[in-house]
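Q: Structures incoming, each one as structure tokens.
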Structure 1
Amino acid sequence: MTDSSLLDDVFDKFISNVRIFKDREVLRHDYIPNRLPHREQQIRQLGEKVAPLLKGARSSNVLIYGQTGTGKTAVVKYVLGRLEFKAKEFGAPIKLCYVNCRLAGSEYRTFASMCQALGATVPFTGLSVGEVFDRLKVSLELSGTLFMVVLDEADALIRTCGDGLLYELTRMNEVLRKSKVTLIGISNDLRLKEFLDPRVLSSLSEEEMVFRPYDADELRNILAERADAAFIKNALSEAALGLCAALAAAEHGDARRALDLLRVAGEVAEREGGNVVTEEHVREAEKHIEHNRVVEALNNLTLHSKLVALSIYHLDKTGSRGAITGEIFDVYDELSGELGIAPLTQRRLGTLINELDAMGLLNAKVVSMGRYGRTKKIRLEIARSLIRDVFAADNRLGRLVDYEPHCLSKRSDRRH
């Protein structure tokens, strides 16, 4: 069978299968429904905070915290979508800009996104960050608008680039005459404040909101509403719906995970030619998502965090049942040298290890060494093959996957 006929068989089978979905896009986590169950209070609170913009006044800056999948981005987009509609109705000079900082990845691209929202042209690369920032200020003064900027996953940008961008934005209103800037920062990390300079914090954090995780009943309600629009009648079993809610509730009440589970379970049933999504399909979907989630997490790490994970990967290959921070630092220091970048301090490396531990990629456990006291042993919590596959495809790290750190050879020689 040729490749083309093989694909024709796959596509024909898909078309002829019993339909499961009515509209699968409803189960995407970036879909904003007309109603956000169990977030009415947060919608009202944020609406009250941004309402002054409709009368031409600058609203307070807002920091929004909460774990992944607690509805932060959905609520912000919902409220600002309605704000934009009302601004046109009342003739308020409001412009909005939403930036996902993890996807933007740099100060340059974040500032460039703001310029583009104001109609200014900025090349993809080629200018200094200072030049792009100056263009942003000029564009703002020419527009004479109240500019609302949403920095989603702001913690990702701050970890990578520091808080310089936030400092510039919070001080911008001191020099602007015809326009004003208001910020909404969204963070998955409740420790965001620890990364901010006190001067930035005092200007940025005028008001705060914390989104608590959903419980199992709330997740079930959310899924039930989406499922009515997503699946054809009787294509989803109650047991499958309940299992998706229960699994996501166990994962800190993550609605995004619940929606992904339900959608992928439907796709598994569809591929198998089934006409009802069952618990077995949900279990199979969980395996797919877990694998994809780890791969995505590894790809989205900062360069130094990737080097830390790769250092532990090399230590793990030696048969070590756990490495201490000093051993990891030795390998990390050597790998940094191979890339020609300056290593972080050992103290900062310890912070990165704690973050990787919190993400579930590492296991950092304090063990007793008897009369030698206690120490922290760090080991991989995921398969070495995953690290190898992901980092081998990385342009900068690919050659380091098969690299043999000299410090490990010396340690092995000393043991013998």
Structure 2
Amino acid sequence: MDFAHSEKVRALQQRLNAFMDRHIYPNEAAFDAEVEENRKKGNVWQPTKIIDELKEKARAEGLWNLFLPESKFGAGLTNLEYAPLCEIMGRSPIAPEVFNCSAPDTGNMEVLVRYGAPEHQQQWLLPLLDGTIRSGFAMTEPAVASSDATNIEASIRREGNEYVINARKWWTSGAPDPRCKILIFMGKTSPDNVNRHQRQSMILVPMDTPGVTMVRALTVFGYDHAPHGHGEVDFKDVRVPVSNILLGEGRGFEIAQGRLGPGRIHHCMRLIGLAERSLELMCKRALKRVAFHRPVADQGVTRERIANARMLIDQARFLTLNAAWMMDVAGNKVAKKEIAMIKVVAPNMACQVIDWAIQVHGGGGVSDDFPLAHAYAHARTLRFADGPDEVHRNQIAKYELGRYLEEK
């Protein structure tokens, strides 16, 4: 394996970093101010003008849809090539959307590329690629432990040429956003199938379908993540055409594995960038602040944490690059162990590094005067999203034990 960046990737890194310096970092405060102004006006979910302006700049510079590997719709980058670029975007909470590389749209676009019919791609994929609409992923349910996806109770029942959907979903990414026009919904079409992994299906549900109700927006450690956010959504006798089913009945788990592999690794790539920025803030703060007659950077515990943070970030980066390489050369299914490992390692690493950075910042670290509190809230949620730590650790252990069972 060779993790050296190609000339193409190095050029894109330079262009991305330059764009971040010119347009992203200087406008983070402007974005926050616009969101708060919209909140005062009673419409915190209103899309911001600053993001729309930055999107046009990114598109004009060709920094758009970099995430889709091996697709006529994307930039033609492999997962390994995209990793360092995604890391750069992860340094700022506003950057991924600016480059049309944000969750859950990237995962949903991957689904539509791989499993969508031509009419699905025409109606939903092209506007998503164009950045004119956004999307949501409706899988998790409040009534069951959704870490075991076989628990999902959502009903998708066929009646003639339509499916009738009934469910209560939450943590539906992007549902409060008025630009969210389409949901990828997971539920049971064959609840009595003897194979519990063939009971589930995925289906396209437009947000404006009668019976779809946004119940409430959810908060994460007090943040509502407006204007995108997460929602609790009710589905009451929602009717969609049979043609909206993806790939066919009973293939929901198959699609989920195809979707969640890229989604998980993208989260990890972004978290590495977030951790890098947190470490930078930690070092700069430690050098400027004086406690007990010497700079905080001279305190032994601070130096130990800085050293450990550097080692943890680099370890997570190399594991992520290895998973990306494995996905490229062997496919997502073969790389499932490597993907599971980084999905545990990266969020835990980021939480620890950000926590140390907060500690160096003192009381300011838990305020909104610095980006660390929001960063921690985001990183902590990713120990749940796309499967909790415990599920991934269990799978990793099964893969490892399986090597020795085969020897018997």
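Here, each number is a calculation from the coordinates, and none is a lab measurement. All of these numbers come straight from a predicted model, not from anything done at the bench. Cβ atoms are built from the backbone, for glycine too; each structure is taken alone.
Q: Going by mean count of other Cβ atoms within 10 Å over residues 191-198, which of structures 1, 2 comes out largest? Mind showing how you got there, number by number?
A: On the way: 1: 14.8; 2: 11.8.
Comparing 1, 2, the top value of mean count of other Cβ atoms within 10 Å over residues 191-198 belongs to 1.
Q: Which one of 1, 2 has Cα Rg over 2.2 N^0.38 Å, for residues 127-342 alone, as calculated from the coordinates, equal to 1.38? The partial results should precede the final answer.
A: Working: 1: 1.38; 2: 1.29.
Of the options listed, only 1 reproduces it.
Q: Could you figure out which one of 1, 2 the value 21.6, 78 for Rg and Dmax of the Cα atoms in Å was computed from? All intermediate terms of the calculation are to be shown ahead of the outcome.
A: Values: 1: 24.7, 79; 2: 21.6, 78.
The read-out was computed on structure 2.
Q: If you don't mind, there's one more thing I want to ask. Could you figure out which one of 1, 2 the value 3.9 for distance in nm of label points 7 Å out along Cα→Cβ at positions 47 and 167 was computed from?
A: Of the structures listed, the value fits 1.
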